[in-house]
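In what follows, structures are represented as structure tokens.
Please treat every number below as a calculation from the coordinates, not as lab data. Remember, predicted model here, so these are calculated numbers, not experimental data. Cβ atoms are built from the backbone, for glycine too; each structure is taken alone.
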Structure I
Amino acid sequence: MPRFDDCRWRFPPAEKWPDDEVVAVGADLETDTLLYAYTHGMFPMHIDRMRETLGWWSPLERGVLPLDGLRVTRSMRRSARDFTVTFDSEFRRVVELCGTTHREGNWITDEFVRAYSRLHDAGHAMSVEVRDADGHIVGGLYGVRIDRFFAGESMFHLRTDASKVAVMHLVDRLRAEGCTLLDTQWCTSHLESLGCIEVPRTDYLRMLAGALD
């Protein structure tokens, strides 16, 4: 069962969620709020273009990357030889780069950068940095890590295959540490090419409970 029930906000329980991807509106991005949300199947994202209204999302079809189902191509393996990969060496920088390299649909505001940096300081968020031969970060990802559960938040690349290499190393690490659930929120075409699948929300909540037990 989820352990992080100490939250100042009253979120609706899953059995009362609407038949919609947005299951709650409002609250804040404090660490206890985020921990409650993730351990109960929700994640935050603004629901308007002005970034004024915070929504809590739980997709009806959740993206999940099976840890034994990552598709690694020869091209990805060749690219991996050109990079060096680290974990948690520049968390805030990775979040900032995720928020500035996407041209459309970017939702990572300064408020989100600060919030997830606090979550990282509390030991519940991690980053993967992919560096070129000169040590510059050219790709990476970050997400929330709780027990055997990892929720991928965003990734970016400045060099071909750099974000895919980040996923390769993330999966290797999660498998080595006994994780059972890698949540990708939605299953995009890019993630589907790596082996991502969709699972119904009810199934996802059961998988989440198992990863937190």
Structure II
Amino acid sequence: MNLFQYCLENYGYDEPILAEKLQSDSNLTIKDSTLRMNLKRLADEGRIKRYARGIYFIPQPNSLLKNQTLSINKVIRKKYLYDGSKPIGYQTGIAFANQLNLTAQTAGMIEIVTNKETNIKRSTKINDWQITLRKPRSEIKKDNIKVLQVLDLLNNFEKISEKSLEKSSVAIIDYMNDAKIGKKELNKILFNYPKNTIIKVNESGVYDALTQG
């Protein structure tokens, strides 16, 4: 099978192509060593570009940009946040607090919780980007992803929010307005969090907002 044509048809231009995904792709009957050699050859020929170790992309052929590159957000999304269309991770820490306007701090690193991680906490780098990876307290699923993201926020609330819990509760609850989870499932998830976090869940109104109706 023509590897370049396969990548073009399945990924398109300016999208991350992960060697690890290609290695596990059942449609590609190719040895890992051969795959690495072919990726290197395509990169040497300029048909694909190497973004970082194990990460490639096909540059736009008629781009005015001489040195094309990838968005780190695209890479993070493909590598840690989604498996196809299935959500497997979320961003946490200061960046998420900033998204909810709870802080004006700028994140010095990218903090990710993902099903792909088996360690409680691990640091890695993609090019110059510092990334902290954590395994989730409960398996991340489409129905609970926003719940887990907010629970992690509340778990570290004093460290990352510049606003009080009372003033932050409206933004937090509004963020979860489309989250639906049963009381039994929520209680099961909360079992994995410290007591102080559970208290914040109740004091902020998050518990009632999630379980009403």
Legend entry - Ranking I, II by distance in nm of label points 7 Å out along Cα→Cβ at positions 22 and 86, the structure that comes out highest: I
Legend entry - Ranking I, II by relative contact order in percent (Cα under 8 Å, 6 or more apart), the structure that comes out highest: I
Legend entry - For 49, 34, 29 (Cα extents along the principal axes in Å, calculated) the corresponding structure among I, II: I
Legend entry - When mean count of other Cβ atoms within 10 Å over residues 70-77 is computed for each of I, II, the largest belongs to: II
Legend entry - Of the structures I, II, the one that 11.5 was derived from, the read-out being mean count of other Cβ atoms within 10 Å over residues 14-21: I
Inset, instruction - Tell me which of I, II gives 2.9 when you compute distance in nm of label points 7 Å out along Cα→Cβ at positions 46 and 150. - result: I
Inset, instruction - Can you spot which of I, II the value 11.7 was calculated from, given it is Kirkwood radius over Cα pairs in Å, for residues 78-117 alone? - result: I
